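Undergrad: Next come the structures, one after another.
Just so it is clear, none of the values below were taken in a lab; they were calculated from the coordinates. Here the structure is a predicted model, which is why all the values come from computation and not from measurement. Cβ atoms are built from the backbone, for glycine too; each structure is taken alone.
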Structure I
Amino acid sequence: MTPRNPARSTIASEVIGCMRLLGWEPMPWQREVLEVAFEVDSFGQLWYSEIVIIVPRQSGKSSLVIPWGVHRMMMWPERQYLLYIAQTRDKALEKLEEEHHYRISNSPFASQLRPNRRGNTVHLSNGSEHMKFRNGSKWAIDAPTEDAGHGGTLGLTIGDEIFAQKDDRLEAALMPATTAVDDAQSLWISTVGHSKTKSPFLWKKAEAGRASVELLRADPAQLNVDRNRTLYVEFSAPADADPDDPMTWWACMPALGFTTTLKKISAFRTSMKDGFFRPFLNWWGDDLAKDWKIPKERWTHQHDPDSGIARSELVYVVDISPDRDWASIGVAGVRPDGRFHIEIIDDGPGTDWLIDGDPTRELVGLRDLLTADPGEVYFEFKTTGTLEPDLIEAGIEATPISAQDIAIAGPTLHEFVLNERVFHLGQSELTDALAAASTQSLGDGWKWARGKSLRPITSLITVSYALRMLAKRLPDLGYDPVEAFRHANRLDERTGE
């Protein structure tokens with residue numbers, strides 16, 4: 001963490017006062033962050049313009065963010081504008097209603113909220129959801145796009161769970177709106193991403209923050225250099241730490257002993273298996289060594305940058321992660337040489353883009369995809385069945401995949417790669433998923449294990465299922481690899497070899 005500069009005063013006590021009126025007592029880590037974040041210069045202006053906090057889940061992000069926002073709304077001589085952004089607009093709206101407004105409206109600050117004509121203190125008009133304060137300050141939400149924040153002067157921007165940001169377009173959109181406020185702040189707060197390539201914006205902040213902290217520790221005089229206006233905070237376990245050792249948990253979970261217990265964390269570790277690493281230890285999936293189910297060298301060998309689809313038979317699969325924070329659309333088709341081609345069409349956070357896409361994030365939806373290149377659509381009902389009503393409403397015919405086909409899909413991809421029957425474009429979405437994916441036994445076969453994998457593997461799921469369903473639709477080109485294994489075993493038993 002960026003160290004405190006004892007030469008500067010701090011107004012952290014004001015924020016801590018807001019926190020207490022909202023019903024929270026600051027945890028030590030929150031107090032330490034606030035002491036530094038609210039350092040002021042000789043003119044009384046806030047020193048830090050950017051604050052980057054990377055912290056595990058369940059560490060008290062909301063109990064830090066909400067008082068931070070209330071302080072900005074209430075304690076400035078002029079009205080202020082706060083913009084809150086999460087992974088998607090729907091997530092931001094849920095936070096606004098269920099956490100931000102709920103907490104403020106049940107505190108002494110409730111009297112400072114300005115009701116609308118219907119008497120509601122949270123304004124939910126579509127596209128302009130916000131809270132208004134009696135002094136004119138406004139607490140609003142927006143979507144994480146390059147158009148966020150346009151048309152306003154921002155005193156505080158809050159980017160929550162920014163691991164979902166693929167580039168710095170959001171930051172580029174927000175920063176110009178803060179230039180008119182001398183002590184505007186941007187707060188980026190998140191758990192680490194599933195991979196550095198999938199979360200380049202957050203990883204860039206982490207790299208810069210770590211380097212800055214090392215420099216400041218080596219030369220504290222740098223704290224007074226005017227360009228050092230970023231406060232960096234990270235709670236994560238060392239890469240070589242034992243994930244089962246409670247001492248590891250105590251070292252990287254700042255809320256342990258305050259809002260959570262060793263008993264709870266131990267239960268999470270047991271039930272989540274390797275899925276525990278990212279949300280609780282803040283480990284990037286890229287840093288975790290793991291054997292590939294499909295040999296890495298064979299997968300790399302099947303990379304063909306010129307691969308494409310020649311025959312008209314196309315199979316699309318849409319898939320959603322169990323926690324619904326990530327989704328993918330994959331396709332399988334037949335190449336001019338009669339072998340198979342698999343490809344990720346789109347892969348992104350949330351699920352709201354799957355039908356009609358999201359041009360602001362360059363995500364293509366199923367409706368436009370099928371209009372341009374018709375094909376069959378499949379999905380796994382257990383994880384993606386909730387999308388079925390939307391598919392029906394959109395006039396998209398989609399078929400659930402049977403349990404038998406799910407059990408065959410992984411082995412099919414494995415066998416086709418080993419025998420050079422399928423090619424791909426080398427997309428990072430697939431490579432990252434393969435590097436992170438775990439498996440579990442399923443009858444005589446196996447399937448990709450979502451919960452045990454180190455990151456969402458929706459991209460891998462889509463192409464595996466698409467390949468299986470295409471092979472099934474084209475019996476002259478495909479076969480059941482599990483049945484082939486059974487047949488080989490029967491031959492071994494008869495020959496005694």
Structure II
Amino acid sequence: MTELVEHGQLFIGGEFTDPLGGDVIEVISPHTEQVIGRVPHACEGDVDRAVAAARRAFDEGPWPRMALDERIAVVTRIKDAFAVRHEEFARLISAQNGTPYSSSVMVQALAAMMVWDSAITVARGFAYEERRDGVLGPLLLRREPVGVVAAVVPWNVPQFTAAAKLAPALLAGCTAVLKVSPETPLDAYLLAEIAAEAGLPEGVLSILPADREVSEYLVGHPGVDKVSFTGSVAAGRRVMEVASRNLTRVTLELGGKSAAVILPDADLDAAVAGIAPFAWMINGQACVAQTRILAPRSRYEEIAEAFAAAAGALRIGDPLDPTTELGPLVARRQQQRSLDYIRLGQEEGAKILTGGSRPASQESGWYVEPTLFGSVDNAMRVAREEIFGPVVCLIPYGDEDEAVRIADDSPYGLSGSVWTADTERGIDIARRVRTGTYSVNTFSLDMLGPFGGYKDSGLGREFGPEGYGEFFEHKMIHLPAGYREA
């Protein structure tokens with residue numbers, strides 16, 4: 001991507017319209033450090049317009065009152081158009097946040113399309129009404145759309161997280177205001193074009209690029225019924241605090257410091273092949289990244305050598321080069337954060353097994369070498385705090401009980417995996433670790449099952465019937481004793 005991409009309008013209520021303010025967001029390439037795009041910075045007045053449009057569309061418009069099949073037809077058109085333009089999405093996102101294009105096609109684009117598709121499957125099989133026998137008589141339980149949704153998404157997987165919120169919200173009959181990150185606003189305009197062409201009624205969807213201050217204004221807006229947020233723990237706490245003033249419902253998908261447990265009987269080649277891509281995925285900028293690798297002391301040196309070799313072999317370079325395997329971090333602040341943690345890890349006594357600095361091969365860009373720390377104690381900050389960069393810790397353990405204790409000894413509980421020759425043994429470990437998602441001899445995030453975390457990793461769930469249910473209110477209707485449906 002070499003040409004400058006510029007947009008002068010905002011997508012509010014289904015139409016491109018001039019912004020009320022004059023501020024502009026400049027999109028900087030993390031590879032060249034040059035401006036690659038400009039878009040308007042939404043202001044609080046733009047938020048008011050978007051929420052008002054969503055409010056009218058929900059309270060008075062056709063969308064919540066359409067038959068489910070009609071909403072599915074519109075969302076299917078969004079999904080199909082996304083599939084057609086997936087390479088365009090992948091290139092734009094890679095140019096903005098540094099994800100290597102070699103993985104961006106799947107991780108950034110096709111995975112988002114799969115979220116839209118899976119939500120359609122869930123919506124078709126969901127129980128919108130349910131009969132129950134109550135203590136005093138029959139009951140009718142209804143699930144009704146929650147209302148206006150504020151969807152706030154991060155820069156690391158912008159379309160994946162947008163789909164995780166918009167697809168179920170729209171299918172449920174809600175209306176939505178999507179607030180996108182200032183680091184990655186360009187791909188949001190592709191989504192706006194697709195949504196407009198798909199036939200969403202007036203007011204149903206708005207898309208606003210803006211900073212944290214405007215995000216906070218949106219989250220605290222009295223016209224919003226539900227907030228769905230993905231981001232850091234600190235930001236999630238602030239979202240919850242602001243939303244609580246209006247008792248606005250929240251779903252929070254936050255950080256992680258997930259542990260991959262390698263049992264003594266594991267096939268090491270399979271474990272390295274399965275863990276390494278998800279330890280340094282999106283250049284280490286993924287909440288589900290397997291950033292703590294737990295190795296039995298009996299095989300520690302062998303495992304350390306294998307993972308150091310895997311990290312050292314990653315090809316660093318231009319994210320738009322299809323041979324690149326690890327690109328730059330999204331911003332200079334993220335680069336410095338990773339370098340600061342690398343220095344801190346050394347001060348704490350951890351040993352760098354590979355990486356540890358800026359790569360000499362890159363003349364510009366916010367790069368950090370894929371870094372593996374050995375001799376890590378789980379009490380160290382590098383093992384406890386989410387770095388959100390290409391820094392992974394290798395932690396030794398004695399027996400399985402100690403491995404589970406270390407995996408659980410974290411403020412987070414989002415993801416994790418176990419690697420063993422005995423699948424049943426792995427399932428037993430999975431049952432014991434307190435985390436929202438877990439994988440045995442693989443790493444997966446299935447959009448037909450619930451995704452979310454324990455502890456500081458968040459509240460609520462996304463995906464599957466459980467995630468779809470987050471966009472509904474529950475109404476109980478008491479029926480007279482003896483009533484039977486005709």
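Undergrad: Name the one structure among I, II that Kirkwood radius over Cα pairs in Å, for residues 19-162 alone of 18.6 was derived from. Write out the running numbers ahead of the final one.
TA: Working: I: 15.9; II: 18.6.
For Kirkwood radius over Cα pairs in Å, for residues 19-162 alone, the value 18.6 is produced by structure II.
Undergrad: Also: For the read-out relative contact order in percent (Cα under 8 Å, 6 or more apart), a value of 19 was computed from one structure; give its label from I, II. Let's see the in-between values first.
TA: Numbers: I: 14; II: 19.
Corresponding structure: II.
Undergrad: Percent of Cα pairs over 37 Å apart was computed and gave 29; which structure, I, II, did it come from? Could you put the intermediate results ahead of the total?
TA: Working: I: 37; II: 29.
Here the read-out was taken from II.
Undergrad: For which of the structures I, II does the calculation of FRET efficiency 1/(1 + (r/R0)^6) of positions 115 and 195 (r between Cβ atoms, R0 = 35 Å, to 0.05) return 0.20?
TA: On the way: I: 0.20; II: 1.00.
Derived from I, not from the others.
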